[in-house]
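S.K.: These are the structures in question, set out in turn.
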Structure P
Amino acid sequence: MIVYDDSLVSHIEERLFEPDSWPDAGQAPGYAGGRGSTLFIEHGGQHWVLRHYHRGGLMSRWLDDQFPRFGVARSRPFREWDLLARLTKLNLPSPRPVAGRIVMRGLIYSADLITVRIPDVEPLSTRLARGPLNQAGWRRIGELVARFHAARVFHADLTAHNIQIDSAGHMYLVDFDRGRLMPGPGAWTQNNINRLLRSLRKVSQDGSIVFTDAEWQWLLAGYHAG
């Protein structure tokens, strides 16, 4: 089953979701999935990101890319597609959804998602490895997170890899798998912030990235101002 935006693609084909259809596609850095499962593709002059869903954690040893069926509307790509469509309407800096697919086999399914590629961006982790951000840059990260929290958007994996930055310093959030709209303020906002802090500490633990309490305080200042 496939859901798609017919203003972006007039006729959807299953081959668009198949990696073998894109032998020259480059692998997208910093996106969830990994293992060659996220590709930069071009179709009809449009630049897209194709991502195949993989499991994380212990279950990935047995069901790497298979998920239990609990209804089409509750499938991971359809839920992410719907959330991204809402974020697009809210003008939040995130990928625009193109199409999502689930392939059902008995009580399980596999899944794929295509989104519009955000031009000229790289993961924050990659950007930091090239050199430190100034105070204004760290504040913009905090402001970015605040914008999504103000819109009641929970990001399930808020990390230095899923925050993306372009050459002009504009910030974006990607990978909204398992994300959702929340009913209101709550502990989830602090949990998001804590997740980001753990990620920044992890990518900087070998000393190749500058991240100290000063940078974190600049980020928090931007968050609270936002």
Structure Q
Amino acid sequence: MSEPFLTRFLQPLLGGRRAECFELMSHAIDEGMPADALLCDVVWPAMSQVQRLYDDDRINVAVEHMASRIVRAVANQLQPHLRSKPACGRRVLVTSADTTSDELGGQILADLFQAEGWEVFFLGGGVPDDEVLASVGQLRPHVLLIYGALPEAVANTRAMIERIRDVGVCPDMNVVLSGGIFNRADGLWVELGADAFAPTPREVLTLATQLGPRTPRGPSLGIVKKRRRKRRAQAVGTA
């Protein structure tokens, strides 16, 4: 995906021009651009850029709200165009922080996992931790993917992961973190007791595919470390 296309999308996005954004994506699909590439290389970085601009006080609340809602609508527009692979027999439960951008990041990952043949359950944000735990027990996923967390909720995320382990409701399930504060705070995922971390959609999908059943010593393979700026993430296995 060329950088100019992302730039062309960001201009109407930040201007709140919905129709122009939808038309750009429709034209890209008509030209044969894969929906997964559009999600990973245009929608995802656009979402991240909007959040950075807002955090840096370079755009106001009104612009952030308009842009975030356009990005969500565009993600919904692309979802039916994802090419689905045969069922792989694996299950993922996706939850997120209760913010617009974090829930959208979780939604995009849920759509991509589904296209890869995973059975996907998407909780989104705002679900109490005890209900997440109950969902783990009911659905018994291979992976619990937590996308983002509010700074004040980080301790609760750690407590939830610890409780999942203590209860032992799904002992071979891997807990994977991505997005939001986990991308910004190097090594936070280790402190929280997660099994693995990956910062981008493709890396999350690759990691989840590599992970085997969790053992008492941790995941069998595929921990992805936090990327340094302008350097690729490196996957390392555990012995």
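No lab work stands behind these numbers, since they all come straight from the coordinates. Please read all numbers here as calculations on a predicted model, not as lab measurements. Cβ atoms are built from the backbone, for glycine too; each structure is taken alone.
S.K.: Can you spot which of P, Q the value 99 was calculated from, given it is volume of the Cα convex hull per residue in Å³, for residues 73-200 alone?
M.R.: Q
S.K.: Given a computed value of -9500 for helix-only ellipticity at 222 nm (-39500 (n - 2.57) for each DSSP H run of 4 or more, over all residues; to 500), which structure among P, Q does it belong to?
M.R.: P
S.K.: Tell me which of P, Q gives 20 when you compute relative contact order in percent (Cα under 8 Å, 6 or more apart).
M.R.: P
S.K.: Match the computed value 3.2 of distance in nm of label points 7 Å out along Cα→Cβ at positions 41 and 153 to one of the structures P, Q, and report its label.
M.R.: Comparing all candidates, it corresponds to Q.
S.K.: OK, next. Given 142 as the derived value for volume of the Cα convex hull per residue in Å³, which of the supplied structures P, Q does it correspond to? Intermediate values should be presented prior to the final figure.
M.R.: On the way: P: 142; Q: 123.
Here the read-out was taken from P.
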